[in-house]
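The numbers here are math on the coordinates, done by the rules we state, and not lab data. Keep in mind that what you see is a predicted model, and the values were worked out from it rather than measured. Cβ atoms are built from the backbone, for glycine too; each structure is taken alone.
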Structure P
Amino acid sequence: MSVVRVEENGLVYRNATMADTEAVWQLMVAEFYPRTELCCCLRMRIPQDVEILHTLLPAIIRHGVSLVVEDSASGKLVAARPTTVEQLTEQCQSRHPLLTDSNLAAAYSKCSAVYRMFDHLSCSVDLAKLYKVDRAISFKFLVVAESHSRRGIGKRLVELSLELAARIAIPLATTCTASRYSERIYSSMGFDLLSTLRLSEFVDP
């Protein structure tokens, strides 16, 4: 693992560890899901409709490329960028449990619909062929506490994630997002928009 630790503007940007898992989850429950347009559109109950993702978060952090942000004064976690390393040659072979387990899909039907959308987007483009690479970092979530919003923290997390990827010789970063906040960040940083979809194609009106 390549170590990240940056202290600036009263904040500490650093690698996420397994010990951060619960704090990251609580941040997502409080600040990510309730403020994400897609979750609101699907009328998700938080945390009930996303609880399955709580059990899967440790596997994401275990990849060693996720970042978090602490407030220096309080020591409280105020932002997170859960991220994985993906083998692009296996892009559509290693699928999310919500896509492969019918019982889980039925129990978490709204969350399953979200992952069917993301699966469609991810598999609609052959990234290995398009960019001639075999690995990428995959941004899973980007969450910043409302108390620390409008300070450029989200963009700084993406910048540091890209620097981390370069240090471990991973030349590509990918993401699927339904967040306008995240879309603005990625657009401003020159990310390619490769695929889009309509919500009505995956969710009954």
Structure Q
Amino acid sequence: MATVLIVSKTKMVNGVCVGGINEQNGELIRLHNERGGNLTADVPYEIGDRWEMTVETAWNVREAPHVEDKQTSPIKKLGNVGISGIVNYVRTHNLGNRLYKGHLNGTFDGCLQSKIYVTRDKVPGFSTQFWVSDESLTHVVSFEKDYYIYRGLKIKYVGFLPPVASIPAGTIVRLSLANWFDGKGAWSDERCYLQISGWYLPQSSNQNNPSPIDLPF
């Protein structure tokens, strides 16, 4: 039995991807159903929820970097702590290399190599991470998809919450790496592309001009 804090909910072709933190050990996890399958769009989990649930490594857990897959079975909802509760957890717990502050190049153990994807020749040991950005990120729309611009790099946003015009520097951002993809045979290598799953800002009456949270590091 574990208490899981829900920190992200993102779009997938077949269902939704829900990310959480196991409060017992600080592990970042990706929730699957009790059979190891993808969650459906009608799952009751919302960002900020705390759930009591069974958690075990998925029988079909994937190779690195996608090592977070867990089979889960919800027992009961304990409440919702909101964005501030997520920020408080991240601020007050040692998440090791799952929290990085600074230039984007340093995320995912430096495996991005100034790109927005990783390749098979340099694979990190995980696919989800919190990042405290050193610069503001600006929202743009391209071919009806949402992206954020960081130092000229265009990073796809895959969360459910409406995008904000700008994510200020110093904000906690949740990053993830998409599944391996070969460009439908067009590329010479497989890639896991970087995605933004969400960000954690205090509630504001003006969503287009939010304020960053002052972190103690």
Structure R
Amino acid sequence: MYPTQVRSERIADGTVHVIGVIGAVAGGIMLLGWAAGTAETAQIAAIAIYAATLMATFVASAAYHLTPWHQVRPLLRRVDHAAIYLKIAGTYTPLVVMIGSGFAYLVLALVWALALIGVVLKLFFWRAPGRFGPALYLVMGWLSLALIWSLWPVVPLATIVLIALGGLLYTAGVPFYATQRLSYATAIWHGFVLVASACFYIAITTGVAAQG
């Protein structure tokens, strides 16, 4: 079942999802189209991965939270949660390509390995301890601290600030993700995700532009 049956809360969450899906699809297509004319091949491929995971995550979340067919909700919920791991790893990918060092690619390999573990657990071992999922999201996200000093010389300060802000917003939203006791908790969590995603989108755009 949907986390809440309160009509006003569902409308609020639905509004956030509509904005998110439109923004992710339009933004992903525009970013990839722009990069195709300005970036190098490796960065274009990285942005394609990022754009695909960004769109997939928002579409999967909308499908689960907004579908009226309750019988498919369990499957859609698994896909929704699994897609978050891919989005985190996808967001790392163009940032690591900007750095281009062996260490950065090692971190990226670790992040993608954790993402694949998370996807398998969510899709096939749904009954794994409930707190493991949010914990793995946070671990994957904050592994970015290992790349900050490597990223600093190759992107504008604004990019670093936006990445830090995005990470803080994701982290601040986790308590709303983990509990449904607060009214509008689901909509608030997705609001944090939407704004944090926008921060990373702008960060990646400014970073690619600086290297173009």
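Table for the structure above
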item	result
Mean count of other Cβ atoms within 10 Å over residues 17-24 - structure with the largest value, from P, Q, R	Q
Which entry (P, Q, R) yields the derived value -1500 for helix-only ellipticity at 222 nm (-39500 (n - 2.57) for each DSSP H run of 4 or more, over all residues; to 500)	Q
Of the structures P, Q, R, the one that 43, 20, 15 was derived from, the read-out being Cα extents along the principal axes in Å, for residues 89-160 alone	R
Parent structure of the calculated result 129, given that volume of the Cα convex hull per residue in Å³ is the read-out and P, Q, R the choices	Q
